[in-house]
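Participant: Read through the structures below before going on.
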Structure P
Amino acid sequence: MKLLLINPKFPESFWSFSWAMNTIIKDKKAVNSPLGLATLAALTPQNWEITIIDENVEPIDWSFKADIVGVCGMGVQVSRQKEILEHFRRRGIYTVVGGSYASLCPEEYEGLADTIVSGEAENIWPKFCVDFLAGKPEKLYQETDVVDVTTSPVPRYDLIKLQSYQKVSLQFSRGCPFQCEFCDIIVMFGRKPRTKTVEQIGQELDVLRAQGITGVFFVDDNLIGNRALAKKLLHFLAEYQEKHHYRFSFGTEASINMAEDSELMALFKQANFEWVFIGIETPSAAGLQETKKTQNLRGDLLTSLRTIYSYGIDITAGFIVGFDSDDKTIFDRQYEFIVSSGIAMAMVGLLYAAPKTPLHKRLYEAGRLRNINTPDNTAPLTNIIPLQMTYDELVEGYKSLYVRLLTHHVTYRRLAHKLPHMKQTLVSSHLSLKQKMNYFWQLFWHGIVPGGFGCFYYFLKSLSLTIRRPDLLATVITDWIVVLSLKNFWERSLNRSLVKTETLLELLQRRVIKNVQEAWQTGLVALRLQIFKDRPSVWIDLKKSFDAKLSSRLARVLSKTLKKNHEVVVINCHELEESSWPSLGILLQKLKQYRNQIHIHLTESLYQHLYAELSLFQYSLILV
């Protein structure tokens with residue numbers, strides 16, 4: 001049996017850090033490795049031939065000869081997930097869909113895949129494999145029991161290109177004891193955390209250590225959900241690290257009450273945890289009470305964060321605006337809190353009522369849900385109707401908050417608030433001196449210098465904070481990379497308007513006519529404005545004959561334009577003659593540095609011909 005497992009390409013989002021990956025950290029292709037598919041592969045019969053493709057680091061082979069194609073996916077991947085399923089079903093290959101969103105909303109996949117796998121896979125995936133071999137696969141496999149994660153095997157890390165990722169994913173526990181109203185974790189995994197044994201974690205770390213991995217992300221939604229077992233894990237990790245000369249640096253997600261326990265914090269430090277993601281959500285006590293996030297009400301939030309800093313552990317965090325108790329003052333309050341907290345990687349989102357959550361149920365019953373489905377919680381839209389302000393006031397306040405947070409002087413202010421509290425030495429980096437210097441100069445030339453005098457001034461001022469603490473230099477560099485990457489993402493992806501897109505269209509028309517006038521007049525190149533993925537976009541239609549000379553000229557036009565404009569351009573290639581395909585390859589090679597701003601429409605045969613070049617870009621297959 002040949003099984004192909006696919007992790008769909010993520011649309012660019014807050015977590016993509018595309019600018020950083022493309023200009024600074026060029027030796028990596030994605031932030032985190034896919035854990036679910038590696039676990040699924042380990043649950044598959046040993047005599048099956050298994051291939052895992054993560055579209056975020058390598059292209060899909062659309063002609064792959066498989067008996068079964070399995071596609072996972074989170075909410076933000078649903079659109080791409082469905083495209084992949086449609087393609088392989090069209091080829092007559094048996095398709096299976098699973099992952100977090102299929103587990104939460106299996107009903108949305110009816111008719112899109114031959115089989116839906118909903119829930120944790122340890123029990124139901126082996127049953128599917130048996131049924132498939134017997135020729136009797138069911139349409140839906142849904143886990144209804146509590147899965148014993150101590151039976152979960154070591155993931156098939158050998159099937160993943162681990163060196164392509166900044167961090168490799170590993171899991172200790174599932175479930176969270178808290179009951180935040182907006183969260184779907186407790187819906188899927190329950191409120192009683194279930195954990196693997198420390199021996200299981202040791203086996204997984206042994207495998208990763210053998211493959212030269214140094215950065216590991218514990219993907220637990222709350223690593224300290226069961227504090228006693230978390231301490232047992234941390235004791236084990238501290239001993240493991242000492243035995244293996246602190247080979248790994250770790251990151252994870254946890255609740256802010258970790259700061260209450262000095263023994264727990266000391267163990268985090270001894271185990272070599274570099275950072276932790278915390279759901280802070282809001283400085284508003286009323287908002288926290290309303291959403292039942294009472295664990296954040298036990299003490300002063302800033303004091304707790306500074307306690308964590310004092311152990312040499314950096315913090316990333318999630319924030320939300322739009323709770324029922326939020327009025328228009330929430331944007332200033334969030335701004336002041338985030339700046340005072342020193343958190344650079346602050347994921348600020350609008351409150352969104354995810355399906356099946358208590359929040360969704362409450363707002364549905366109150367008639368306060370809008371007909372909007374956006375799985376990206378950092379998009380400037382939401383499905384809720386706010387109480388204390390209008391919907392437009394909420395969205396505009398959110399946009400304004402983001403703009404304020406991403407200014408250069410605020411980046412310096414956040415560092416100035418954070419660094420004095422980092423009393424202990426931070427986790428030592430496994431990067432070589434050469435890598436560190438390369439990242440520094442890439443940041444300087446591609447981020448600081450283009451940012452102008454203000455950026456240069458506040459960057460130097462930030463560096464001055466480390467004169468007496470050179471061990472904090474890496475934190476300054478990292479925070480600047482993070483903020484500049486988020487700023488680039490915001491300007492290109494979120495802060496777009498029809499007026500700006502129309503201006504870009506006019507600019508392109510003038511430049512295209514000037515540089516490729518003959519092609520323009522004969523209809524080989526056409527420009528238009530069209531809505532693409534709910535946003536206005538400029539479309540370039542390449543028609544029939546398209547030679548190398550025209551390709552080079554168009555590349556110069558687009559390079560000059562995209563360098564100064566952050567809009568998305570769609571290049572529609574489905575009418576190109578086969579003789580013009582090599583010329584398209586030349587165009588794409590010259591535009592690869594702008595790949596996050598370009599989406600390509602193409603046929604399957606054209607994709608197969610330009611496999612390597614096209615895989616760099618966002619693309620859609622036109623099924624003909």
Structure Q
Amino acid sequence: MTIEEKLRTLPNSAGIYLHKNTAGKILYVGKAKNLRNRVRSYFQASRNLDYKTRQLVKQITDFEFIVVDSEVEALVLESNLIKKHKPRFNIMLKDDKQYPHLKMTNEPFPKVVITRKIVRDGSSYYGPMLPASLARKTLDLVNRAFQLRTCDIEIDGKLSRPCLEYHLKRCLGPCVKGLCTQGEYQEAAGDVKTLLEGKNKELAADLEQRMWRFSEDGKYELAAKYRDLRNTVIALGEQQKMAYTAERDVDIFGFYREEQRLALQLFTMREGRIVGRREFFWEDLPEDDSFDAGDFLGEVLIQYYSTDYVPLEIHVPNDFEDRITLERLLTERRGRRVRIFHPKIGEKRHLVELVETNAKIAFEQRFRVLKPDSQKVLEELQEVLELSHFPDRIESFDISNISGSENVAGIVVFDNGKPAKNLYRRLIIKTVHGQDDFASMHEAVLRRYKRILDEGGQLPRLIFIDGGKGQLSAASAAMNLLDLEQIMLVGLVKPPKKHKEISHLIVRGREDQPIPFERNSLAFRLILQIREETHKTAVEFHRKRREKRDFTSELSEIPGIGDKRKMKLLKEFGSIERIAKLSVADMAPFVGKKAATDIAAHFENQRGLAPKPS
């Protein structure tokens with residue numbers, strides 16, 4: 001059936017339509033109150049189409065449509081199909097993160113982490129947490145009060161001693177046999193689950209019963225422990241009550257655009273206070289004046305509120321076609337009346353302008369490479385990697401050699417998101433002969449952290465390893481020998497044919513769940529900066545070692561030039577290339593006139609010149 005024949009069969013009903021190209025790929029998903037009128041409009045020669053739509057129409061060779069009962073159903077179906085197929089000509093909400101949730105992993109010894117992605121992996125998810133700081137506070141309470149583990153290691157009870165977290169009373173120590181049984185750990189995990197489900201009163205009552213039971217048995221330390229836990233749970237319940245009170249429950253949108261780039265900001269207001277902010281960025285919008293702010297906002301809001309928390313009010317800088325329909329959909333989902341306002345004056349308009357101002361600042365930071373806030377970047381990194389601790393100290397390793405010669409390691413340290421160059425280290429690999437990056441990485445990591453432990457130095461929260469599973473496994477084995485399993489190791493993996501680019505990340509203990517590398521994310525930009533700094537440190541040290549080797553080897557051919565003179569020249573001039581160009585007068589103050597004459601003659605002979613007469 002041709003397009004013309006299909007156009008004649010279109011009904012006058014509400015529904016969605018899918019435009020396709022010759023390969024059957026979906027180019028655009030749209031919705032319509034009247035399918036017949038909307039779809040036919042794309043193919044009317046008299047219609048004045050914008051540039052983007054003209055480009056779309058050129059590629060359409062087929063279309064499909066689905067009839068639904070209402071505009072609300074069309075809105076939901078359109079959103080779902082856009083997320084599924086990611087059509088080229090639809091506006092895509094590029095940041096797929098949601099409000100923070102707490103995730104309890106599905107393991108024999110579960111742990112709790114902060115995440116913004118919900119996947120079907122058997123874990124339990126709790127949230128959304130508003131404001132975002134509530135997620136971090138709750139996680140800190142879980143670690144301090146209930147002492148669930150924070151590491152990524154496999155728990156088998158075979159470790160000889162617990163890590164520092166156990167001694168700080170932030171972990172029950174299930175990794176060491178005899179410290180904590182699986183039953184005791186599961187009881188603590190069950191308490192945490194009850195807490196995260198919001199059953200604070202039930203948990204407090206249960207803790208009180210345990211307190212009295214242990215008190216009657218004369219186990220006063222355990223009774224005191226459960227008394228403190230009960231008080232903590234009651235206090236947290238009050239905080240949650242305040243955080244979720246929706247006296248004024250508002251989301252406020254604003255954006256700033258230049259040419260094809262756009263920064264959109266969302267401020268979340270709870271109880272009359274702004275408690276959270278999110279950012280979204282686009283770089284491929286239409287270049288001409290065909291950009292319609294209302295259409296853009298409509299598509300963004302439909303996608304954003306398809307799975308996330310729904311507030312009672314939404315304030316936007318522009319009106320859009322489906323505003324009333326979206327209001328009805330969100331009202332059904334929330335169970336209370338949801339309003340979408342396009343304020344023009346007054347306090348609401350002032351708030352929208354405030355968000356637009358922040359959107360412009362975000363635009364400058366992202367696209368004009370201004371300095372972003374380190375705290376914010378590290379918080380994003382913590383969420384991406386599902387770190388239990390804020391990554392205030394990060395270290396990174398890279399190995400450099402040429403065919404196994406002059407094998408060295410570069411180690412860089414980032415403190416609160418900034419390079420701490422005074423803490424950088426360079427290691428000469430001593431036990432590995434030939435090209436074996438895995439063994440070299442093992443030696444570098446082992447020597448680095450053995451020395452820190454021996455000297456009582458500061459350990460990092462996060463370690464990056466430049467390499468894939470092999471290098472990560474080698475580094476992990478070294479950390480296991482030092483009982484440092486609790487520190488997260490992350491491998492920076494490059495694809496086979498593009499050695500300079502990072503394709504994805506792999507986390508120790510979660511190697512089967514790679515994290516795609518998103519170059520536009522601030523957190524991933526920090527990772528790229530750390531990786532480049534590490535690579536530069538390793539390569540520069542390797543080059544210096546190689547130059548020293550070449551220099552020493554070259555001068556060894558000259559009779560009468562010993563190690564002392566070689567080192568003097570190396571210290572003063574740095575490289576064999578510079579020495580080869582020097583005159584006798586330049587070198588004489590350092591090695592004497594006779595040695596300087598011999599060296600100059602040696603290099604003149606190499607260049608095919610006759611030696612100068614004495």
Structure R
Amino acid sequence: MARTSAGSGAPGAQQGAGGRSFYVTTPIYYPSGRLHIGHAYTTVAADFIARYKRLCGFDTRFLTGTDEHGIKMQRAAAKAGLSPQAFADRAYAEIADLWRTLEISYDDFIRTTEPRHQRSVQTIFERVRERGDIYKGVYEGWYCADCESFFLARQLVDGKCPDCGRQVELLAEEAYFFRLSNYADRLLRHIDEHPEFIQPPSRRNEMISFVRSGLEDLCVSRTSFNWGIPVPGDPKHVIYVWFDALSNYITALGYGSDDELFDRYWPADVHLMGKEIVRFHSVIWPIILMALDLPLPKQVFGHGWLVLGGEKISKSRGNVIDPQVLVQKYGLDAVRYFLLREVPFVADGNYSEDALVRRTNTDLANDLGNLLQRTLAMVERFAAGRVPEPESLDDPARPLAAAANDALSAYEQHLDRLELANALGAVLGLVNRANKYIEEQSPWDLAKNPAGAVRLRNVLYDLLETLRVSAVLLAPALTRAPGEILRQIGWDGDLSELRLPQAARFGQLQPGRPISRGGPLFPRIETEDQTNGEGPAAEKTAGQQTPRITIDEFRRLDLRIARVVAADRVAGADRLLRLRVQLGEGERQIVAGVAAHYRPEDMVGKDIVVVANLEPAKIRGLASDGMLLAATGGGKLVLIAPEAPVPPGARVS
């Protein structure tokens with residue numbers, strides 16, 4: 001796939017046939033069971049990185065795949081009544097379908113049962129054996145079939161596997177060994193000279209300690225099962241997981257058969273994985289490469305786990321979350337955004353559906369979606385539904401251009417350090433700045449005075465441009481919403497052809513283009529408890545009666561007509577609007593829980609009915625002097641209003 005070479009990017013990218021190249025990989029997943037949200041997390045993160053690098057103009061290659069050999073696969077296949085190959089084919093189809101659902105943009109999917117991989121692995125094994133780093137011996141040790149790992153007796157925990165806690169078995173068999181110990185000092189020097197090699201720093205420190213504790217030669221073949229790649233010249237042995245699975249990162253580049261492809265992308269820029277397999281990728285894999293006289297990957301990054309109830313989400317623990325179900329329930333962009341924004345990439349992150357709903361409603365529905373709807377509604381109302389002609393783009397009174405530039409800079413810096421959540425945070429910061437800008441500029445007031453016409457055009461144009469820049473920056477993370485935002489705001493380009501930083505420069509929307517407002521970009525996800533004490537009085541259930549009152553009690557209520565003169569959202573409160581209303585004798589502030597049903601710009605100019613003699617209260621720290629009246633039913637909320645114009649302050653009786 002050819003890529004242009006324009007744009008900025010991370011340091012250390014090599015020159016490839018199509019310009020600067022960038023090679024990112026996920027681990028290859030073991031398909032003995034269905035993949036879960038933890039696997040999706042790693043893969044969506046790698047997809048975000050790959051899409052970002054393409055947006056920056058890099059000749060990008062993104063690899064994922066499946067590790068299909070080993071005794072655990074053989075046993076799982078037998079349990080399912082299938083041959084190992086048929087079982088692997090079925091698992092591959094399920095994983096490929098999941099990646100299609102998540103719209104993972106991989107360039108290659110490597111399967112360890114493919115002939116190209118098997119031929120290359122045998123070449124690797126033979127080359128390392130020829131230089132004397134592989135020898136035959138007898139292995140005796142404690143073996144965990146689930147982890148496919150051997151352990152010394154001192155490494156066991158209560159006689160069980162130290163990694164997964166399952167039962168181990170004592171095995172003794174003829175095997176080939178790799179002289180791992182010969183390369184310990186060389187590996188430590190590399191880690192010392194390249195501090196970026198293992199990230200984050202906590203993983204780096206763990207690996208240094210592990211290597212310094214002493215490396216033992218590694219068993220790299222098995223004879224107790226036959227589902228694997230035969231050792232060249234000794235077919236009763238199958239090549240064990242380390243030379244088989246780990247080698248996928250170069251076998252997928254045609255190592256030993258396609259020098260042009262290999263030279264174009266190797267060494268990898270980043271191997272991305274969960275922290276539990278960093279040891280294999282930062283110790284065993286680099287030493288294999290050293291034995292082959294090949295460059296080491298530039299970075300091995302071990303991200304934290306998704307945890308549920310304090311435990312890592314994993315197949316072995318049985319607490320898996322099916323990402324297919326989540327996408328069907330909440331939508332693709334919501335799931336992708338949650339994984340990338342909510343979970344800190346370095347540390348472990350807690351998963352819950354409540355957190356997913358909260359993040360979707362807050363960031364995507366309230367902030368981003370609301371900005372789009374508010375802006376387009378005002379363009380329809382004040383600019384005849386077309387992108388207005390701006391003036392004085394360099395005017396310091398127009399802060400959104402500077403905010404967009406700052407967001408782009410922070411976004412690039414964060415992504416080049418793989419700080420994925422912070423990169424998205426920079427974009428949402430820009431979105432929130434634009435929402436605040438609406439309240440600062442009050443376009444509805446500017447529209448009332450011909451002297452404000454130029455400023456009004458500038459405000460509306462800058463809001464549209466902020467949406468365009470935000471959509472461009474969100475495009476590597478979200479696969480649906482950015483294109484829809486661009487379509488609605490009147491941009492008619494090809495998103496796939498954009499390149500940073502040029503695409504994020506302010507002032508590229510063409511004046512006069514028609515906008516095309518659609519429905520809510522991210523409809524709020526309704527849950528059982530929607531008001532959280534912030535809304536109007538709860539709706540009465542059918543047939544439920546309130547106590548009767550006397551006419552004198554009713555006369556104590558002072559119900560008046562009020563006209564809304566200003567409205568804005570209350571920061572940090574999903575359902576609250578702060579209203580400034582005119583009551584005839586003056587203005588007062590009312591805080592009302594109607595934001596799920598009315599946008600601030602829709603409220604301005606409305607005549608409503610309020611309880612004018614209600615005792616003032618504090619809501620979210622804001623004074624609220626009165627309460628508006630509304631009817632609720634069928635999930636809807638409708639404001640009570642006069643059917644004909646009435647002066648503000650008129651009494652309702």
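All of the numbers you see were taken from the coordinates with simple rules; none came from a lab. Owing to the predicted nature of the structure, the values given are computational and were not obtained by experimental measurement. Cβ atoms are built from the backbone, for glycine too; each structure is taken alone.
Participant: For which of the structures P, Q, R does the calculation of Cα Rg over 2.2 N^0.38 Å return 1.19?
Facilitator: R
Participant: Sticking with this structure for a sec: Determine which structure produced the value 1.00 for FRET efficiency 1/(1 + (r/R0)^6) of positions 106 and 386 (r between Cβ atoms, R0 = 30 Å, to 0.05), calculated from the coordinates; the candidates are P, Q, R.
Facilitator: The structure behind it is Q.
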